[in-house]
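Quick note: the coordinates plus some simple rules give every number you see, no bench work behind them. In this text the structure is predicted, and so the values were computed from the model without any measurement. Cβ atoms are built from the backbone, for glycine too; each structure is taken alone.
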Structure I
């Protein structure tokens, strides 16, 4: 195997789809799935290219050897709703930064650069929900900034999706996904003519994105196929951009 990709949160909604995408689109990639529990009914468990590892993202020293082997890492962990600021800090910020610190130190010793994909978000909650749940996007942005500035031995790739929908895994999200497409269209055609970034300022949700699309970008970033640091939801949803990705590993 000439590439080794580690998925942080591999048993989760986004992580498990990233594994499927890598298995479908590559032939010579070894995949490590790191989660607090290795119990899974996912068919990926029976593929010899996938190895499930029990690990706590807040304590990456417990799977340091996996990080050392990795050429790319995809961080998929995130907490959407919490009334505790500390919970957002631990999940959306600390888990990413601690793993990045470990990967950065190992890369420095190996004289290599590891690709580090961070699944962020295009926007936070709409007002007034942005008041109690503001920590969600605040700590996402804080993690983005630190990943870009403080880890010279990593190649950080920040993906900023809107609501992530999948008709098979979470069909109950589809109506909300359609709603975000309508509000996004209203923002682009009406609000932006009144005031630039008006929709962003008041927290109108970004248009939804399909999980399959997001996972393709995450896989591409981990494999070194993306060359920008930050990818907006509009960029990710542009099918012309997606068609340029070539998986040849």
Structure II
């Protein structure tokens, strides 16, 4: 993998169209969109995307981008349903459980959804993570505060990146398209419907998604390894 120094551009609201996705099973884009939420920071007046990774009781657990939130910010999360997706519920009981303190740009939210039963997006099992070479995958997010859309993009490969020369590095998927603003925190999903990464930012007409391995390390390091158990069909904590 090749190291890179990135001048990050954080993704904020914009526009994008839903595309036809040739060669992708019909249920995969539908499931990816259904698991996607809009994350709104009411204090900073910015919004981005997030992906539901687990439900337990009246709560869902959402991965998003750290740069969208700070500790203590007032947040709301909007869920969607239907085809095409439309806003279903505005959730205002939102708690930030963890934020990365490094380049990984990850945050974990717990959101009260009541009796709604959303379908989480499963993590890619470790044995099935792509080997880092080029492949196609879906990118999902809420452009410009609109309902989530899904598109098929080219993943160049896995790349170590850093904010400055000599600084700490993190592993990202490099996508050969500049994601529209508002899609920070959205998911990178393979053709099987597995979550591969979380959108962080753009650089030189490419986008960067925090790698599966980094997401897994982040959750385990913050005491949320049990959120990964769904990938093997085990029960939650």
Structure III
């Protein structure tokens, strides 16, 4: 089940963090991977890892907030692999210029845009670049990585991040209705607390982790398996949904 042989996946922000687990999970099921990251060295490092384990992968170091760069990068990577993208995982979500966890009233106006540019426009750029090909061939999977912060109000200074994730979830719901008749599904995966949280935040998160029924953070393997399922042929009737991956922290 969940065999992705013959499919090509673009995973944005796959050089580190949870993106690594997503790329691994898709590659394990047989997909060729386009590893995107702003940092070329990180992208190449992930490619080497995937190839060493017998997978097929190429690096694509472009900025998803630049539509022209996305289109050029996707075209070049697709040519290298000899196949077009039919699985898109929009994972890149933390801007380089991101303000640390800060109350909204303490964030300057000029610091608002990076979150919207990355989580809303960045995801839309990638969709714009690859969805026409999916529609043309009559098959495709769009997996939008979201966050519990986009669904539940929090008091820990994540208002901008949460707003950008809420926005892209709404977009995905509408997109699913447009693309569904063409054999293309679009779903969001809302992550809860994951193992890539910076260590200096761990003490603050300790009581939050205790409140998770599973009593642990999510792992690379957890997110890789969930993405592989959403990208699979078997998930073809799952469309326009936001699925929580959070150990039961919220059940809405």
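As an exercise: Cα extents along the principal axes in Å, for residues 80-127 alone, calculated from one structure in I, II, III, equals 48, 15, 15. Which structure is it?
III
Distance in nm of label points 7 Å out along Cα→Cβ at positions 32 and 56 was computed and gave 1.8; which structure, I, II, III, did it come from?
It was calculated from structure I.
Quick check: 1.9 is what I get for distance in nm of label points 7 Å out along Cα→Cβ at positions 104 and 152, calculated from one of I, II, III. Which structure matches?
This value belongs to structure III.
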